[in-house]
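Input: structures, listed below.
Each reported figure results from applying straightforward, stated rules to the coordinates on display, with no laboratory input. As the structure is a computational prediction, the values presented were derived from the model and not from experiment. Cβ atoms are built from the backbone, for glycine too; each structure is taken alone.
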Structure 1
Amino acid sequence: MRDHVDRADPSYADLLASRDVVTELAKLFADRGIRATWATVGFLFASTREELALHLPEIRPTYDHAAYDPYTEPVGASEEVDPEHLAGSLVDAVAATSGQEIASHTFSHYYCLEAGRNEESFRADLAAAQAIARARGLRLTSLVLPRNQWNPSFAGVVLDSGLTCFRGPQPSRGHEARRGEEQGVLNRSARLIDTYGGLTPPPTVSWDRVLRDDGLCNVPASAFLRPYDPRRRLIEPLRRARLLAGLRDAGRRGRIFHLWWHPHNFVRHRLRCLDLLNSLLDELDRLAQAEGMRSLSMRDVTDIVGTPSQPNGGDLQGSR
């Protein structure tokens, strides 16, 4: 959010409240047997400014758009005084929760399609992300790129960094990987229409399409769990029905349905958001009984599929 809002913006308050949402969601997932992937910016692994400084990469992106550069952002001395930028305790808490995977959202919220990015600085960014994760006893294998800016020319860098899986863009109109300046009204409108008025269920992916020829696994997005908006309350049933249809389609056909959102999306109208989420989890429980559907993290999917550098992790027949 940092290139859109500043500390004076009302939305900034959502960031602090998001910490409670993280704790609540992690507990909910553990209680309901949900294996989730938490894509986490490298800065947030630190609990102090000094800890962060130890892992800052020497080579950094030089974006043409200065607002994209996070290294100019003031960071407080500790997590206690700057809980928006430092969150080491939350990383530890989620990592210690049953079934939860800590993944990379790059070290600095790196934009892989914006002018000023290059392979050298991206390689340094991912190395820093792995280093600060190791300092907390973690190994990162899954990657979710900021703004979902997948850049095919960086695939080798991703593999070299030790990451084996990424979340590709949702394969439907309006969700293509684009630069910020290309995200116009038409694309935003297409995504909104897709949420409430899609004529078919959200896209799913078959298991035989996950492993790419280059050795990376791609678990593309299926749907964004958009936050509840009271302005659209009359068409809210359409959103719920479409998400449920996506789950049922994946369960019936033995495919992967990848649902995602940000913790801050649940800050406002939290009860409404949790109600929808729990209804989806109830449906997952039903599909688990009827179709054998399972909750999996991105790492789980990679382990099942296997990669050229590791043996196949399991029989795909009937896996969901």
Structure 2
Amino acid sequence: MMLLLHFTLIIVFCLLIWKISDYFEEATEYLGRNMSNGVKGASLNAIGSSMPELITSFIFLFFLTGSQGYAGTIGTTAGSAVFNSLLIPAAVILVVFWYGIIRNRDEGIQLNPKSIRRDGFFLLLSEVMLILVISGDKVTWIDGAILLVVYLVYTVVLYMQSHNEDVEYDAGSKQETTSSWVKLTLSTAAMTAVCWGLVYSVEQIGVLLDVPLIFISILLASAASSVPDTIISIKEGLKGNYDDAVSNALGSNIFDICVAHGLPLMIYTLMYGNITMSSETSSASVELRIALIIVTAISVLVYVINKGIFKRHAFIFILLYGAFMAYTILRAMGYELPS
């Protein structure tokens, strides 16, 4: 009975996150009105839609504390990265075909190669840094700071690109700007409350099923917290803003790995000292690193080689995500990979 209750609550939390993400979108749409195509998706959209991952990571780490909480943080951010790399682009192109915006199956979503190279490079760089961070049995505030520096460099590149491109300037109004910031603030507060409930239900399901938190957070917390990313990317795709749709997914990954993972880690370890990972979390982290690199390499290669994504790629991405979920479920059930 309690298991059914917590699964039901997670569905409710997903719907609430979906609704709150609408306010995120309204605010970021206005605040990013002067950003070039592709830059807004990789920055404001990605940050706004990735707030659930950031808040969830903070709550996991500070609510459950230590290695147990860090296992939830790893599962949420790494699982969200896989979700964003595979399911969001697949959802965008399938919805675009469903609504008849693109009718020819041989016609795909064309992307700006410059944006793809930029985001693909920084995504791979952030994952390499993540590999280095969780390679040992301990993590420190320096590890979190390294990830944040990567995102700082990425932000500088986005800023420079935004100012080097010709964008029609819209001064807007002080009232609308203030209103947008208020929406972001209130949405963040509401998201915090919802994510707290999400973390509690995910943790309780793990306890009831006797499943390690890192795996249950991959299966549930990562998908639930990725709802805003998915909705924003689909809406951008329906508007024909394909660069923003895909850049939001890739930019969200960079934010998840560098900020949603790095910031809570740095603050927690500065306050309470280094985190020693359990052998179970350390072992699972090795497998997650391999999965992340494979997924990212495949998705970026698809974008670069084809200069876009086509309907056939959507089904490939869905199959890859299904395989990743099958692996996670098997590991959660206690099956070990052959050595």
On Kirkwood radius over Cα pairs in Å, for residues 65-200 alone, which of the structures labelled 1, 2 is highest?
2
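Of the structures 1, 2, report the one carrying the highest value of relative contact order in percent (Cα under 8 Å, 6 or more apart).
Working: 1: 18; 2: 41.
With respect to relative contact order in percent (Cα under 8 Å, 6 or more apart), the highest-scoring structure among 1, 2 is 2.
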Read-out helix-only ellipticity at 222 nm (-39500 (n - 2.57) for each DSSP H run of 4 or more, over all residues; to 500), computed value -11500, structure in 1, 2:
1
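Just checking, which of 1, 2 has the largest value of distance in nm of label points 7 Å out along Cα→Cβ at positions 33 and 281? Show your work: numbers first, answer last.
Working: 1: 1.3; 2: 4.5.
Top value of distance in nm of label points 7 Å out along Cα→Cβ at positions 33 and 281, among 1, 2, belongs to structure 2.
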